[in-house]
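Trainee: Heads up, there are several structures right after this.
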Structure P
Amino acid sequence: MNSKTLSNLISTVFYVGYFPLRGGGSWAALICLLYFIFSKYLLIDIFNLSNNIFFIMNLVMLILYLPLGIFTINRTITKENPDPHHVVFDEWVGMFIPMMFIEFNFVALVLSFFIFRFFDIFKPFPINKFEKLPKAYGVLGDDIIAGIFTLICILVIENFYIFPSL
């Protein structure tokens, strides 16, 4: 597999960005959510990994996602199409941010998905300003900020409301 094909594979989240239904970003964020839930249950509940080790592993992955995303997205975008719909790794990264830091609760995680998609689709200020950054920085930037805003919203909601355990 050549590096261009590998970059396309990663930037489209294993071709999720090419799903025939519109909303590749929603699919990538949803698959990220399901991946996170599955990995938590597998690693913590089945293999008895500590919560701290799980958090550190995910933090390292998030840090690695940034240069990986910049490299692969820059190899996938073109001047003619600087933010193509099939590039959805940015949604994966943006969705990953709140999931890492909020309390692991099914309701909170699902709510974070919808809040993230709201911020990602409507791009209120200042999220829309990050979209204007050049190349992969703009593709990733707005989603990273949308993920941070989602995290803040969930933390504020958790301050006033106790999510039910499911």
Structure Q
Amino acid sequence: MKALIIVADDSYKGEYSMAVQGLRQLGMEVSTGLVSKNANVNFDLDFTEGFSEDSLSEYDVIVFIGGYWAYYAVVGKEAPGRVKPMVNRDVFEKILIHAVNSGKKVVLPLALPAYAAKLGLLKGKRATVYPTTDLIGILKNNGVEFANEDFVVDGNVVSMKRMSVEALSKALSK
């Protein structure tokens, strides 16, 4: 199986490395795609200028890493200076929408379930999110049933409170 990790912001310590480790422990071939010019990870695919739907076709699992950027983007607050990644938000959203609608297994940790909910991608589903009042509220206000669990698998979407090797392995083994 092949997995693609889409990185918007790698500032949340350990989020990216735990995703790579968890996917590799499951025996997956892992590739990384960037939607930010200042993410500090080795990558295989550069989506900072755009993306083609064909570029996702060979992957079975797509994991999104949003870091602190995703939180500030979804709640609409100004990010502090240290969290100002140059994310191509339009491309990020296109990849997210395509990935969820394609039926591929999609992993959304931390604030990303709220981001997907705001885009209407999780309406009528169960999901978890990093447990802050504003993120939980975004889920509920967008027709998503909040579940206070480490991870929730609903259809092809895996939502996670936090990224951890153990939770990712359990979620993708279901």
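Trainee: Consider the structures P, Q: one of them gives 39, 36, 28 for Cα extents along the principal axes in Å as calculated from the coordinates. Say which.
Mentor: Details: P: 47, 38, 29; Q: 39, 36, 28.
Checking each candidate, the match is Q.
Trainee: When mean count of other Cβ atoms within 10 Å over residues 24-31 is calculated, the result is 21.9; to which of the structures P, Q does this value belong?
Mentor: P
Trainee: From which structure (P, Q) was helix-only ellipticity at 222 nm (-39500 (n - 2.57) for each DSSP H run of 4 or more, over all residues; to 500) calculated, if the value obtained is -22500?
Mentor: That value comes from structure P.
Trainee: Also, quick follow-up: As an exercise: relative contact order in percent (Cα under 8 Å, 6 or more apart), calculated from one structure in P, Q, equals 27. Which structure is it?
Mentor: Label of the originating structure: P.
Trainee: Which one of P, Q has Cα Rg over 2.2 N^0.38 Å, for residues 56-95 alone, as calculated from the coordinates, equal to 1.27?
Mentor: Corresponding structure: P.
Trainee: Which one of P, Q has distance in nm of label points 7 Å out along Cα→Cβ at positions 32 and 144, as calculated from the coordinates, equal to 2.5?
Mentor: Among P, Q, the structure yielding 2.5 for distance in nm of label points 7 Å out along Cα→Cβ at positions 32 and 144 is Q.
Trainee: Out of P, Q, which structure matches 13.4 when mean count of other Cβ atoms within 10 Å over residues 16-23 is calculated? Provide the component values of the computation, followed by the final result.
Mentor: Numbers: P: 13.4; Q: 20.6.
Computed on structure P.
Values quoted throughout were computed directly from the atomic coordinates according to the rules given, and no laboratory measurement underlies them. Not measured: the values here are computed from a predicted model. Cβ atoms are built from the backbone, for glycine too; each structure is taken alone.
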